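Alright, structures below, take your time with them.
Rule-based calculations on the coordinates, nothing more; no lab input. Here the structure is a predicted model, which is why all the values come from computation and not from measurement. Cβ atoms are built from the backbone, for glycine too; each structure is taken alone.
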Structure I
Amino acid sequence: MVMRHPDFSLYEKGQLFDRNRMNKGLNRPPLRPLSEQAVIEQTDDPRGLDWHGLERWSRPVRWSGPNPRPKILIPFVADRARLTIQIMALPLGAKPEDISVFVENQKADHTIELEADGTLRLCLVAPLSRHDYTIVSLHTPIMFCPREVTGCEDGRRLGLAAADIILDPLS
């Protein structure tokens, strides 16, 4: 076996360094005050082992997994906010009430609303850090593998499909 290195002249100085930091979760989005409604859209940025790659449905989504406790980094500072996560799909046999939510490792009360188009909206009031990022974790105890259900090629372990995350500041 021979290790082949890419042509480094094709990259700008520091580009690979930044990409590796991002893959490891060391590069974070800038921290900003939450003064008005903000929407965190799903992007194709690396997310470690908590989330699978970006998929294009009616809106961009990411399936959680293989980790059954995926984390969401909230890059806003405030006292507290109403947090709404649009859930586009759950595993077969899973019920919305199976999902637990934690804010900075503390269990958080939440509600799940069913929209007319079948989308679920997981809503909670979350205390946010005033000086740092806040970590929201979802616990999805029921996961599935599409290959086991349909016989397709997809062997990923999937929890829930999340779209936009909406934050509204609360005083």
Structure II
Amino acid sequence: MNKKTRNLTLSALFASLTVISLYIASVWPTGLFGLVAFASLFGTATVIEAGLAPGIYVYLVSSMLSMLIIPNRAAPLLFIFFFGYYPVVKSLIERIRLIIIQWALKLLLFNLSLTVIWFFFRGLIFNFGDKAPNLIFIYLGGSIVFALFDYGYTKIIWLYINRISKYTRRK
């Protein structure tokens, strides 16, 4: 199998697994954030195995398909506005040598995404009832949770590269 066919096949497989994960996240609301974050791992695998362009294609195809076929919009919106493109952006940001700049860009990206989600899709994704929390706590707490997420995500990427990826590479 040539490289283009392999990349196309892997991208299609990872896009379909992403949409399946997003569908499960939409019908299992208590696992919404975790399952959407899990769905983004398929984009990470695409970037590792096939490169940035196929990773972008997986994000775009998964986003469009999930918006078309998943009736509950919370999971696809979380994927579209943060988790879906994060593997590609993380790959690009981590090419910068200075860690302080990496973290500054990651936190800026997270807070911009949180702002879009908070002001446009708050009712779909967050269910606070009548008592909305203070925005300072949302941004501060969200940034801390994001930093923990990014650290764990990096560890999962390491695990994938060192333990799983060797089985998907052509010998």
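From I, II, which structure was distance in nm of label points 7 Å out along Cα→Cβ at positions 34 and 122 = 2.7 calculated on?
Attributed to the structure labelled II.
Comparing FRET efficiency 1/(1 + (r/R0)^6) of positions 58 and 98 (r between Cβ atoms, R0 = 25 Å, to 0.05) across structures I, II, which is largest?
If we compare FRET efficiency 1/(1 + (r/R0)^6) of positions 58 and 98 (r between Cβ atoms, R0 = 25 Å, to 0.05) over I, II, the biggest value is for I.
Assign the value 21, 17, 13, calculated as semi-axes √(5λ) of the Cα gyration tensor in Å, for residues 42-137 alone, to the correct structure from I, II. Provide the component values of the computation, followed by the final result.
Numbers: I: 21, 17, 13; II: 26, 21, 7.
Source structure for this number: I.
If helix-only ellipticity at 222 nm (-39500 (n - 2.57) for each DSSP H run of 4 or more, over all residues; to 500) is calculated from each of I, II, which structure is the one that comes out at -2000?
I
If Kirkwood radius over Cα pairs in Å comes out at 16.8 when worked out from the coordinates, which of I, II was used?
The value was obtained from structure II.
If you work out distance in nm of label points 7 Å out along Cα→Cβ at positions 18 and 146 for I, II, which one comes out largest?
When distance in nm of label points 7 Å out along Cα→Cβ at positions 18 and 146 is calculated for I, II, structure I comes out on top.
Using mean count of other Cβ atoms within 10 Å over residues 2-9, single out the structure from I, II with the greatest value.
Max of mean count of other Cβ atoms within 10 Å over residues 2-9: II.
Kindly point out which one of I, II the value 1.00 was derived from, the read-out being FRET efficiency 1/(1 + (r/R0)^6) of positions 10 and 50 (r between Cβ atoms, R0 = 35 Å, to 0.05).
For FRET efficiency 1/(1 + (r/R0)^6) of positions 10 and 50 (r between Cβ atoms, R0 = 35 Å, to 0.05), the value 1.00 is produced by structure II.
Going by mean count of other Cβ atoms within 10 Å over residues 26-33, which of structures I, II comes out largest?
Answer by largest value of mean count of other Cβ atoms within 10 Å over residues 26-33: II.
When relative contact order in percent (Cα under 8 Å, 6 or more apart) is calculated for each of the structures I, II, which structure yields the highest value?
On the way: I: 29; II: 20.
Looking at the calculated values, the largest one is I.
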